[in-house]
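Listed next: structures, encoded as structure tokens.
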Structure 1
Amino acid sequence: MTPEELHQRRDKERAKRSTEEDHLLCCTAAGCLSCGSEDVLHSLRDAVKTTEANVRVSGTGCLGLCSKGPLVKRESDGAFFGGLSPESAAALVPGRADLVDRQTLAEHRIEPTTPFFALQQRIVLENAGRTDPERIEDYILADGYEALSKAVTEMTPEEVLSEVKKSGLRGRGGAGYPTALKWELVAKQAATTKYIVCNADEGDPGAFMDRSVLEGDPHRVLEGMALAGYAAGASQGYIYVRGEYALAVQRLEKAIRQAERERILGNRVLDSAFAFQVDIRVGAGAFVCGEETALLASIEGRRGEPRTRPPYPPERGLFGKPTLINNVETFANIPPIIRKGGDWFSSIGTERSKGTKVFAVAGKIVHTGLVEVPMGTSLRTIVQDICGGVPGGGKLKAVLTGGPSGGAIPESLLDLPVDYESLSKAGSMMGSGGLIVMDDETSMVDVARYFMEFCMDESCGKCIPCRAGTVQMHDILARISRREAEPSDLEMLAKLATLLKETSLCGLGQTAPNPVVSALRYFREEFDEKLVKHPLAENTSRTASERRE
């Protein structure tokens with residue numbers, strides 16, 4: 001496919017869609033599929049067959065409001081319908097309103113002006129509710145592969161790098177490392193063989209941002225990887241996906257086949273001299289393989305364990321060659337940056353944290369699901385305004401960001417802006433985007449113990465501080481939970497936290513104490529309340545002989 005043919009395909013698809021009466025899009029991400037969206041989709045298609053309505057019905061990516069699934073979006077007015085049964089969903093098809101009464105359908109209707117949708121700004125998730133993830137034609141219709149076409153025909157690799165640098169994009173995998181700087185390090189390497197790796201080993205409990213992007217917009221990630229390959233001088237890419245993400249793997253495989261069939265990926269990308277191939281590697285679900293050197297070891301067929309650095313992957317990575325590693329959300333930001341320009345992206349967010357961030361909101365919250373907001377948005381806006389706060393008007397105690405590597409932020413700091421620096425100062429971190437809400441019935445001791453147990457189980461065991469330190473910290477937390485610990489145990493807990501942070505080999509051990517440290521910082525009274533209380537002697541004037549007796 002040439003760039004001209006790509007544009008013709010897009011225009012042809014637009015002309016075809018302009019004749020349609022409406023478009024009904026049913027969420028087919030894993031969350032909605034688990035509550036029956038496949039039956040809803042079949043019901044919509046069957047209903048269309050019984051009428052003369054010229055209505056398109058298709059699946060789409062995660063619409064975000066997971067607590068109301070299965071969800072359907074009606075394109076003509078932008079309305080959403082949640083909690084639909086197959087019978088009530090069929091009534092959305094013109095000519096089949098007789099299937100249910102108007103009141104029933106109105107009860108399922110969710111206006112696009114509701115805070116959950118209106119207060120978001122979608123860049124990474126912009127195609128959810130617009131495209132079918134299993135049709136490359138839908139992605140092309142939404143300006144898909146336009147950025148890649150622009151890059152290989154109008155831009156040099158240096159110009160692509162320049163736009164990424166101007167955007168101010170930072171890696172969305174957790175640490176927030178400047179994306180362009182990492183790309184430049186790989187581009188400067190003299191090696192003829194280089195690799196692009198997409199880290200899709202999303203392992204934080206409660207996090208499902210990357211999974212949803214892969215399930216709902218796989219071509220976008222492929223395009224982002226190809227653009228990185230063009231900028232860095234790499235011709236081979238790998239997507240490392242955890243084995244639990246079966247639907248994501250299935251749709252990625254289909255997207256790769258479609259892109260290769262259309263010659264958008266392969267030996268001559270869009271009829272240019274640039275070649276780029278993408279393969280999938282499925283991991284076994286080890287949390288430590290989210291660490292880049294452990295991930296590379298796993299791709300190479302070795303045990304997923306981190307190694308000491310330097311050398312860093314941009315110098316010597318996969319198979320000993322220069323390797324660029326970014327996560328799913330980072331790559332998903334690249335196509336719109338190249339299409340619209342780095343200045344456009346840098347106008348969103350804060351001075352040092354540009355663009356938007358996707359969060360998976362879970363826990364004691366009215367609306368669970370995916371939320372994408374500009375960097376700098378306050379936690380209060382996300383938790384209270386967008387997601388509705390604690391159910392039943394309960395009192396919010398804390399919000400944990402960053403998963404097992406993050407920290408608990410108390411309600412008193414809820415006006416904190418969401419950016420890398422602010423979260424770090426508060427004792428937490430951005431992480432990949434998991435956000436867990438806790439109410440006043442939640443025990444922070446139990447929260448700290450749970451995440452330490454997770455890190456203890458997921459430790460690869462290569463370095464002693466992590467292998468032994470997480471066990472010791474968990475044992476102390478377990479004793480505190482059972483009310484068997486003493487004040488000296490809290491002192492030891494703090495010392496162990498410092499030890500792990502300063503001496504562990506990789507990020508898993510270095511950040512494992514974060515939930516514990518933040519819980520002690522803001523909720524120390526909950527720990528003190530569970531310590532063993534030693535009563536004072538009844539009579540301090542008793543003689544030594546009396547005490548011996």
Structure 2
Amino acid sequence: MVDSDNWDSEIIATVRKYALQNAVEYDGAGQAGSVLGRLLGERADLRKMAQELKTLVEEEVASANKLASSQGIQVARDALAATNPEALHREKQKKRVGLKELPNAEQGKVVLRFAPNPNGPLTLGHARGVSINSEYAKMYHGKVVLRFDDTDSKVKPPMPAAYDWIKSDYEWLTGTKADIIIRASERMPVYLDHAEQMLAGGFGYVCRCSATDFKKLRDGKDACPCRPRSIEDNLIDWKLMIEGNIAEGEAVVRVKTDMDLPNPALRDWPALRIQHSTHPMVGERYKVWPLLDFQSAIEDHQQGVTHIIRGKDLMDSTRKQTILYSHFGWTYPETLYWGRVKVHDFGGFSTSGMRTDIENGIYSGWDDARLPTLRALRRRGFNATALRAFWIDLGLTQKDISVSLQTIEAFNAKEIDANCERRAFVRNAVCLDLITEIDESNPGDIISISKHPDGAIEGSRIWNLGSRKILVEKQDAEIETIRLKDYADISNINGKAIVQSWDRSDKRPIVHWIPENMAREAELSIPHGMELRSVNGMIEDYELKIGQIIQLERVGFAKIESLTDDLPVKLIWLHS
């Protein structure tokens with residue numbers, strides 16, 4: 001029996017409630033694990049005692065099951081009703097559909113932002129930010145600010161072409177334009193003005209210490225010797241900085257914070273630094289540039305951003321910016337976080353790394369089928385609605401997760417299948433003579449095959465068998481009895497496909513095929529890791545169009561990239 005001295009009466013009563021509830025729901029076969037889960041769901045404070053609670057839970061479950069089994073479910077229900085009548089009607093957890101509600105959000109007043117660095121086009125990872133932010137804006141009739149964070153011309157220099165690429169990617173993925181579009185490099189006067197306000201207000205200072213010396217002071221919680229300097233001295237140095245009269249690395253502007261903050265990274269964090277390199281968009285106009293945490297904080301306030309959604313690895317950015325907002329007397333936006341998502345198939349691509357590899361000729365361009373860019377996925381035929389659905393379904397979990405590209409492909413297949421006509425594509429083709437000696441129900445030389453097996457697309461493909469020669473894959477030609485899909489059972493003897501029955505008569509393998517006179521050469525490019533494999537074959541030459549996505553029988557989805565007379569049809573692989 002349970003030793004009631006070890007647990008207070010409230011805990012025992014709660015365990016008993018869930019034990020009876022579980023016994024009633026499962027006809028006297030309640031499970032201790034389920035009861036423990038429900039208990040800890042209600043009493044998070046007990047989670048640290050989960051191991052000790054197991055004995056209590058197991059005994060209460062055994063007692064509740066015995067009551068339900070020996071005296072009947074109604075008796076157990078009555079016992080539960082007497083103490084916890086609300087527990088008789090437990091709603092089973094429903095799968096979340098769509099995104100959870102934003103905290104403190106008002107219809108028509110929500111402003112979100114998506115802020116990429118324009119050092120290349122958007123990637124599959126960026127699609128998460130675009131999808132989530134634009135969906136929330138849609139839910140709340142709000143706005144999305146597309147902000148180009150392009151104030152670093154040394155480590156991640158912007159590419160002039162990337163601004164238009166990103167806008168195009170954004171519009172493709174969302175079906176609409178961003179409500180506000182901003183280039184941070186064009187807003188430099190705003191950031192420099194706020195930096196001067198910070199210095200004049202005494203909550204920022206110009207630091208002339210070396211990075212190494214400051215780190216020692218910061219880690220020891222000691223104030224920098226530059227910190228107590230007068231506002232006038234700081235403004236004199238500030239003028240020298242913006243005029244280009246102090247060399248790179250010899251001064252930074254810092255935000256004053258409490259030097260006893262537990263996290264050293266937050267102590268007197270750097271807001272602006274000297275950078276004399278030429279900026280691709282504004283040239284050499286500015287000698288001092290804001291670091292991202294400062295620039296982003298100022299711009300979020302300027303644009304009235306109400307909610308920031310960012311990776312949990314940027315929690316320190318939130319803490320830094322909250323300090324800055326407090327200095328200026330502003331209210332910081334609501335902030336939500338997500339964890340990392342790794343797509344196995346793409347490994348560790350970075351935009352700067354891809355840029356280098358493209359420049360070195362490893363990849364053909366940003367739309368190379370092996371890359372995780374939206375340009376590459378669009379080229380292959382991925383559907384924007386499907387990508388959005390994947391990220392919205394994943395939601396804002398803070399867990400770091402890994403997914404296979406197949407998961408995204410499943411969303412895509414669901415979206416495009418009904419709109420994709422079928423075609424035959426025969427690899428390693430072998431030609432067989434078609435022998436049709438039986439007359440009963442003979443369909444003749446003209447046969448009609450559905451464009452879509454479920455009838456989702458109206459119409460048929462019309463095949464002419466007049467040549468009496470057909471193409472099948474080499475591996476299928478080695479099987480003695482097969483069924484030609486949508487046509488007949490045949491025996492394959494010495495290169496002759498002899499019709500045995502028009503109707504399916506047994507469980508022989510079903511194979512795809514093409515009349516020889518309706519086939520043309522084709523080449524299918526398939527990305528596989530760092531490789532781009534080429535598969536040659538013969539494709540059904542029926543109403544093919546450039547840009548068309550088709551499902552190749554027994555092969556998978558592919559997109560037609562080129563159709564040139566007397567040259568093979570070029571296709572690019574989408575997915576199975």
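Quick note: the coordinates plus some simple rules give every number you see, no bench work behind them. Bear in mind that the values here come from a model prediction, so they are computed numbers and not experimental data. Cβ atoms are built from the backbone, for glycine too; each structure is taken alone.
In terms of mean count of other Cβ atoms within 10 Å over residues 216-223, the structure with the greatest value among 1, 2 is 1.
Have a look at 1, 2 and say which one yields 21, 18, 14 for semi-axes √(5λ) of the Cα gyration tensor in Å, for residues 432-527 alone, as calculated. Comparing all candidates, it corresponds to 2. Relative contact order in percent (Cα under 8 Å, 6 or more apart) was computed and gave 13; which structure, 1, 2, did it come from? Going label by label, the one that fits is 1.
For the set 1, 2, ranking by mean count of other Cβ atoms within 10 Å over residues 160-167 places 1 highest.
For the read-out mean projected area of the Cα convex hull in nm², a value of 29.7 was computed from one structure; give its label from 1, 2. Working shown, then result.
Details: 1: 29.7; 2: 39.8.
Among 1, 2, the structure yielding 29.7 for mean projected area of the Cα convex hull in nm² is 1.
Could you figure out which one of 1, 2 the value 53 for percent of Cα pairs over 27 Å apart, for residues 112-439 alone was computed from? Label of the source structure: 2.
If P(r) over Cα pairs in 10 Å bins from 0, in percent, for residues 328-511 alone computes to 9, 31, 32, 21, 6, 1, 0, which of 1, 2 did it come from?
Working: 1: 9, 31, 32, 21, 6, 1, 0; 2: 7, 22, 21, 19, 17, 8, 3, 2, 1, 0.
Traced to structure 1.
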